[in-house]
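Read the figures in this text as sums done on the coordinates, not as results from a lab. Everything numeric here is computed off the predicted structure, so don't read it as measured data. Cβ atoms are built from the backbone, for glycine too; each structure is taken alone.
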Structure P
Amino acid sequence: MQRIPVKPVPELVRRTIASGRGPGRRGEEVAGLAMAAPAVVLLLAFLILPFVLAFVMSFTNQRLVSPNPTSFVGTRNFVQLLTVRPFLMTPLTDPVTGETLRDATGAPEYPVLRDITRRNPAYPQFDGLRELTSWAIGERRLYLLASDVVFMRALGNTMLFVLVVAPTQATLALLLALMINQPLRGVNIFRTLYFMPVVISIVVVSLLWRFIYSPTGLLNSILTWLSFGNFTPVDWLGNPSTALGAIMAMSIWQAVGFHMVIWLSGLQTIPGVLYEAASVEGASTLQKFRHVTWPGLRNTAVLVLVVITMQAFALFAQIDVMTRGGPRDATQSIVFQAVQRGFERQDIAGGSAISVILFLLVLSVSLLQRYVTRDRVR
């Protein structure tokens, strides 16, 4: 058989083939960049650029409408928001006997806090601060004073909302996903019912639940009926001790279906042969979940945890529609404070500083979650 001589491939052609950059490769790259350009432009215009502007304005005294020129104030806005100082107050004593003075009920009498926090030369570090909360320590009282009490309450409410809603919502969504993942007749109906609240506008849901929580609303009527008239109706959104909890319950109900679908997609990626092998080995239902289901849901769990946490930190619509931050700042949130100060009070600098704090807080929590859920090399 006669051999056909093969010409050597030029070095330039060989390198081009090895790198995958053929003649049509450049055209594909241009087409890809052209397709991504609209999304990149929108991200730059409505996400990255606004954050850069907010970061810059957080170090100024910028107002929405003001005849005064904008000036650089450094970290004054952040100091105003984050200043918190403890103060241990001792009760008043009788100047003659040295005994503790007490009121008619026998409780110790204390100096007036306002006299300490209002230009008192003996306590210059507390000037302008207000009481955030206090605790009794024996006969003394520990006060936590803050420069911006409303923001600190918003920060505490948001953190409490995240700590309660994130694990509760994730757990309920997983339980629902496990139930509707069974090959039962009519299971699609339950999938639809559980997911329906997600497609309804959060504003509509908030308005609906505001009527449910009213003193003459559905919840009080049901509880009165179940207790045979012995239940006293509660103003769930008007009581500082129940308002935030009511919003938590509504928020969990509204978004649990969305995370249920994410869990369900993760469950359906687990090979069925693993369950068959576990059944052959005599594993119980709990053992199957522990050794087959949960390891297979690891990546899904990370996604659900991150998404729920970010949504919880962005708490705004429910507060804006249902309580407007009340009663007595019991439902203030960080995002609500940023919007209220930036637009209602026209304090763009203060609102921008709150937005920067929120960004750093969410970034820190996300990095912590990523560290905790990282792949560990054994």
Structure Q
Amino acid sequence: MTILAADDQPIVLKSIVYVLKKVGFEVIPAENGQAAIEAFDSNTIDLILIDLNMPVKSGFEVIDYIRKTKKSVVPIMVMSGMGEENTIVDAFSKGANDYISKPVGLNEVVIRVKKLLNIPLTADDFKNTEKKTLNKNGVGVVIPCYNEEDRLQTESFAAFLNNNSGYQLCFVNDGSKDDTLGVLNRFKEQYEDIIVYDCEKNGGKAEAVRQGMLHLLQDQSLDYIGFLDADLSTNFADFEDLVNTLSNSDYKLVAGSRIQRVGASILRESSRGIISKTVNFIIRKILGMEFQDTQCGAKVMKREIVADMFSKPFLTQWIFDVELFLRMKKHFGAAEAERLICEQPLKRWVHEDGSKLSMKDSFKILGQLFTIATNYK
């Protein structure tokens, strides 16, 4: 049997094609509504799996074409991130036979497809052999890397990619002196959802993140773009929480925060904690905004603000996050910036051994803060 699968996010579409082919279906992929219509006209299709929010022609237009123009009764399954009741009802009224709201597990997709095609289900269909989840948004994540050969947690990154679709990981090699680039390139060979961006010269974390953000911005399928520390001091579960907050709100930027709170596991060296509190107090005075922790290395934002926030190099290598907040303040105004930025407490954060930021560097930060305050006045 042949399934026409249409979705404008290549990362998601690739996973759909993979899992349906894995269970024996022929799959014809389409990345927009017009391509779906052309594929339907050129092939014998047994079922259509379609997203609603697509370029050129929407999923609704495709359904209208299939039902009204072609008078076809081929089963249509909508799979969309638009989960509002009126949208679902509208899809059924136009002729959809089933509706799945993203995020959704690939196992569920296979079972629903077989049910629509009246294919008898077996015990194996109900075993959770495919753990990957299809997310409703395309998310790009920049991971800056400098001399990470011995501590890059490739197993953790691999586990995340194995369980989630819709994420593009961009590892930026920041002129490492060890074999970090080799480790990244070998890792990339195993996963299509990994990009390795190589900066030949070490420019510091700020420039590595900036280059990675601008590189991911070229991918039109990514709705949100963010960055995460290579040591995974913030884990992927917390990062996904940041993404979920962004996708279900009017915020432009959601930043992780290592604020101590009940139920959270926040571990750091005591000396670093004292310095951190001092630096954060100074930062709040510079910002003129009451954010408790600008320096957490986990942030995600809507793609529409990336170009404005990252087009110019930052003044400092390590505390560019402060500049990022100041750029938001300059671009939107203080009151609007505070409304558009969400500071979200993390459930877990651990200071990992091997940090590239020494205690001496921590004191240098005070001078860098003076530079920022002077230039962004």
Structure R
Amino acid sequence: MISERNGGPGNPGGVTVAITGTAGYVAGRLIRNLLADDRVARVLGFDLRDPQVGAAKFVFDAVDVRHPELRRRLEGVDVLVHLAFIMDPIQDETLMRDVNVNGSQNAFEAAAAAGVRKIVYTSSAAVYGAHPDNAVPLVEESPLRANLDFSYPAHKLEVEYMVQDFRDQHPEIVFTVFRPATVFGANVDNAWSHLMEMPFLPVAEGYQPPMQFVHEDDVADALAFAVHKDLDGDYNLAADGWMEGDEVLAAVGRRRFHLSEPKLYRLADRLWRLGLAEAPPGMVHYVTYPWVVSSAKLAGEGFSATRSNSEALGETVETARGKVRIGRKRYEKAHLARGAAGVGAAAALGVLAARKRSPERA
């Protein structure tokens, strides 16, 4: 146990935890958890944006996760929680990969050089890929087949391969990898949550895969749990069970159009190329095929999510209520002229209109 290790002369007052990507919403929750924990002596935060946290035992440093200086900043740290990652895809995929993959490699190597004894890394259940022949549910031993035409899971997969090599080179370091399902909650603001704000939900005709979520607070709690307990290995992280596709559509409550999978993919590709979509077309796989996971392994270690799938989804849907997203822009329904909304929706979703089908209520 890390908490037991820190009773020696190195850290007699408790654990020192460093967190990359501290400006993120999950990191903010984790920081609050750790600051309230008497077993934690110091929390160091690294990001290029100020996390807006003020506390005596929290120290923030504006450091790029790719910078060689990170090694020196990690000296005296017991646990590194690596959360710095560009989640929402950007058109500059070279930059995105540099931050996500090269930044992760630099963080891990810096931790090893500085003598950090434990690394906790948040990957994603998306590394399993979304495929018609996926097991339901997937377990930690299931093959990793991320859909490579979606940059976010592709980068997560690349980092996981890196972790495998790192473990071989540094068996003395406890390395925890969490693979969370889609993270939802009232404060989530990313490409996945923005789907809840679209005026129409394009759905792949004939496919309503089960879907799974994990609440943002459960992710933060799991990370805090791993700070104090040695979880050397890979762990799925999700609410128990999953929701059927029709349940999810009913909960979202937005109008939807049905398109064949090839047409939906082509539409997503065109919108991405035009800069009107927030994710490349590979995201279509993840709303077409199953990729739900079992969290039994983590439960066996003593941690289970406390919020259900429907609760996590419900908070995100409630946050999206009253908002409409057209392309990359968000509008308040109350302030959006009906005519402007119609023009914007037609421009963004003109291909859907060509289907000549009336939208149905989920």
Computed 10.5 for mean count of other Cβ atoms within 10 Å over residues 25-32 - originating structure among P, Q, R: P
Among P, Q, R, structure where Kirkwood radius over Cα pairs in Å as derived comes to 26.6: P
For helix-only ellipticity at 222 nm (-39500 (n - 2.57) for each DSSP H run of 4 or more, over all residues; to 500) computed as -9500, the structure of P, Q, R it came from: R
